[in-house]
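Student: Listed below are the structures to be examined.
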Structure 1
Amino acid sequence: MSPAGLVEGKAGIVTGAAGGIGRASARCLAGEGASVVVTDLESRRPAGEETVRLITEDGGRAVFVPGDVTREADQRRLVEQCVSAFGALDFAHNNAGVDLQATVEGTSVEDWDHVLDVNLKGVWLGMKHQIAQMRRHGGGSIINTASLGGLMAIPRLAAYIASKHAVIGISRAAALEAADAGIRVNALCPSTTRTPMLAELDPERVREIVRPHAIKRLCEPHEVAEAVAWLASDRSSLVTGVAFKADLGLGAGVAG
């Protein structure tokens, strides 16, 4: 008999799952035995349905539900759809996010609002409805994608840095508020990861970002996904309210 997966029999939501870390997370969770609601914008439906296809071809269970994380009605519907499709909401990976290469003085009001809406408001709205459901049914685990940029500043990413610092803060607040209901909340802080966002950067900019790492490379989405699966599982039962680093050693100090 093969061993049970990390999240065998559990069900949950992964936002921003049409690609990058979200797709890798959804596939990893499904591979570890979970049923997954894959969600992304309606405009990303083909890519979201591709994530579902990859999961089902590997024998997993998943459905695509379109949604905009900045809309409360959509966040409420995602929770309802997960419970309707799979009978429970045991975990949520609030991963949807956007990047913006701009300094403090070079950021427009419109761009600032967009980054904070997706990266922070989207996490808050998700947790608002996920925690309510988990309180009704005995607990769960929430993993919010922050960034190593939530723990330190990186030049020319002002709005992004602000949003990710705030994701860590609200994750800690929620962890304290929801602990009595058996709900754990953590912020995942990967270093620069090979996602579609990265393709927009100049190669020299990528080398500049990687240079301080102890391990001289980028994170891969599937590696970050392994941390998500562990945090969603009962094996991380002592872990809540932390900024969980997956950072190639950068947090230890600046390497030469």
Structure 2
Amino acid sequence: MNKMTLGILGTKIGMTRIFGDKGTVLPVTLIQAGPCKIVGIKKKETDGYNAITLGFGEVKEKNLSKPFLGIFNKINLKPCKWLKEFRLESINGYKLGQEIKVDIFKEGDFVDIQGRIKGKGFQGVVKRHNFGGGPRTHGQSDRQRAPGAIGSQRPQRVVKGKKMPGHMGNVLRTVQKLKVIKIVPEKNLLVVKGSVCGPNKNLLVINKTVKKIKQRITVSLEKKIPGKGKAKSQETSTKKK
């Protein structure tokens, strides 16, 4: 997320569907977005850049280390489970302890949502890279999920980046340009169209999208015929002389 805007932290509640005005079905994801507290402020004069650190979630003091707990004791705030720093062009108007709520977005906005996908552990090439496996006949009873040859005669080594078995999942992913369908400020709920990566109760970082928003321009081709009340669509045709 390279856009220097203030976002918000949240957790994934789950997916459901809603119905539009014309009966269309929209798959949506419910997100508990905020409220977040401003835990730290960095200034360009002292730290080299402007940034705001947001805290979100509840955690018991006994589960925090003393240095981490000292951050909250210094500003007289309850400990937060997660912290996230957002770089900004200007920090004017922000102060420690200020609450950031879901109302920083509005219906119709587009957001980028970052989360950690589900961990699958150590997996083979069939599941990890969708390989087809070896033949099921000619005596090869133990090659059905094998990767096959991993190198050629020259160069006589395994090429870097070769698809191999290994750890799958549990990495950060960003889903871009999700439309905000609805906001419920009193419950801090954010409803976005489509799916969001990760399991339920997964931490999400929500920010305004870095993608360009193209506005649809509708051009009317209807033209009124003199002396008649109804409009007739304009037709263009080419005739050979």
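What follows draws every value from the coordinates through simple rules; no lab data is involved. Note that the coordinates shown come from a computational prediction; the quantities given were computed from them, not determined experimentally. Cβ atoms are built from the backbone, for glycine too; each structure is taken alone.
Student: Of the structures labelled 1, 2, which one yields 19.5 when mean count of other Cβ atoms within 10 Å over residues 113-120 is computed from its coordinates? Walk me through the numbers before you get to the answer.
Tutor: Numbers: 1: 19.5; 2: 16.9.
Corresponding structure: 1.
Student: Quick check: 1.52 is what I get for Cα Rg over 2.2 N^0.38 Å, calculated from one of 1, 2. Which structure matches?
Tutor: Answer for the origin of the read-out: 2.
Student: Ranked on mean count of other Cβ atoms within 10 Å over residues 25-32, which label among 1, 2 comes first with the largest value?
Tutor: 1
Student: 1, 2: which one has helix-only ellipticity at 222 nm (-39500 (n - 2.57) for each DSSP H run of 4 or more, over all residues; to 500), as calculated, at -1500?
Tutor: Comparing all candidates, it corresponds to 2.
Student: Moving on. When you work out mean count of other Cβ atoms within 10 Å over residues 105-112 for each of the structures 1, 2, which one comes out largest? Don't skip to the end; give the middle numbers.
Tutor: Details: 1: 11.8; 2: 15.4.
Once mean count of other Cβ atoms within 10 Å over residues 105-112 is tallied for 1, 2, the winner is 2.
Student: Could you tell me which structure in 1, 2 was used to calculate relative contact order in percent (Cα under 8 Å, 6 or more apart) as 20?
Tutor: The correct label is 1.
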